[in-house]
Structure P
Amino acid sequence: MLAKKEEILIRAFEPGDTDDIVRLTVAEFEPASIDAKIEAMMGGTPWARVKEKVVRDELAAYPAGCFVAVTGGAVVGYVTTTLNLLASRGTVANLVVSSACQGRGIGRKLLQRALQYFRALNLQQAKIETLATNEVGQHLYPSLGFREVVRQIHYAMSLTGEVEGAAPKRK
């Protein structure tokens, strides 16, 4: 566990961080993963495999917009971002902090670094999404100036057969 006096360094992503970021994602992201909820509901490709590909693709596409939190030589958190230059908007795509290090302000520092990056690019807006079950995010994001825009509902269905509780197919 992280001692309170251990220094946390927020630094730019380096390609050698990729595997640590993926491991951290698989260890910590399941409660925030829509894919994990779909997998639990109807099976399919394991959520961790799906999320690993998404994270690796984001790191490859936007390496300058990824920042990591390091202590004792270990990556204990990260934030990835994407850009929509037409909308002049940066999006915080992923924010993960090791459960052993949560509650120490690391997520806040990572978000602040991402916002600094967006401002350096002269973007006009920043966006982040979260699930209704993420109480920490629902407190943290507004404390940094984010405002709720709208709530979204995600639906999923199996295309491979009848689903319990589904309306019968019309003939």
Structure Q
Amino acid sequence: MSKLVAVYSDDNKLLQAADQLIEAKAPIEEIITPFVIEELLEKFHVKSNIPLLAFFYGLFGVTSVFAGLYYTFVIDFPLNIGGKPNLSLTFPVLMFIGTVLITVLATVFTFFIEAKLYPGKDPEFSYPGINDDKMVVLVDKSKLTPDMETKLRRIFEETGAEKIDEV
């Protein structure tokens, strides 16, 4: 499968190119950036369920940590230390730390599942500089007509792409 690749090093130029590519109705396969560009996500209407899932992971975390602490300190192994109640003031601190830990671990795990990342996976697309500071626009050439390809190359040149290549 042949791809048309445009490489950018400036995110503002990439955003200009994205506007023109949307206008031209280009069959963009993917845009790979080394950091999140919120405006780009908004332009392409990319939504994620990860924030909502993180909220539910937090609810699960606070509930499970409280249940675990309550079971441990009140039911299974209550200690009478100077007549203090079994539900001590350390509960909020332990609940906060446990909730944050469970939420973060579950959210990261969810991200890896959603992005189909796992240890030892070969990259789907590799290009020099893609892991450093370059932003890459991939367009599927099989979906392009010759005049559309010419138009896209012109858009890439006008918006300041450092390199336009075929892979």
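Taken together, the values in this text are just the output of simple stated rules run on the coordinates, not laboratory data. Nothing here was measured: the structure is a model prediction, and the numbers come from that model. Cβ atoms are built from the backbone, for glycine too; each structure is taken alone.
Taking -15500 as the value of helix-only ellipticity at 222 nm (-39500 (n - 2.57) for each DSSP H run of 4 or more, over all residues; to 500) derived from one of the structures shown (P, Q), identify that structure.
Numbers: P: -10500; Q: -15500.
For helix-only ellipticity at 222 nm (-39500 (n - 2.57) for each DSSP H run of 4 or more, over all residues; to 500), the value -15500 is produced by structure Q.
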**Fill in**
If mean count of other Cβ atoms within 10 Å over residues 9-16 is calculated for P, Q, the one returning 16.4 is structure Q
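Given that mean count of other Cβ atoms within 10 Å over residues 65-72, derived from a single structure, equals 14.2, which label among P, Q identifies that structure?
Values: P: 20.8; Q: 14.2.
Working through the options, I get structure Q.
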**Message:** Quick check for you: by distance in nm of label points 7 Å out along Cα→Cβ at positions 57 and 73, which of P, Q is greatest?
**Reply:** P
**Item:** Label whose coordinates, when relative contact order in percent (Cα under 8 Å, 6 or more apart) is calculated, return 21 (choices P, Q)
**Value:** P
**Item:** Top of P, Q by distance in nm of label points 7 Å out along Cα→Cβ at positions 25 and 41, largest first
**Value:** Q
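Here Rg and Dmax of the Cα atoms in Å, for residues 33-120 alone has been calculated and equals 14.5, 43, so which of P, Q was it run on?
Going label by label, the one that fits is P.
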**Prompt:** For which of the structures P, Q does the calculation of Cα extents along the principal axes in Å return 64, 37, 30?
**Reply:** P
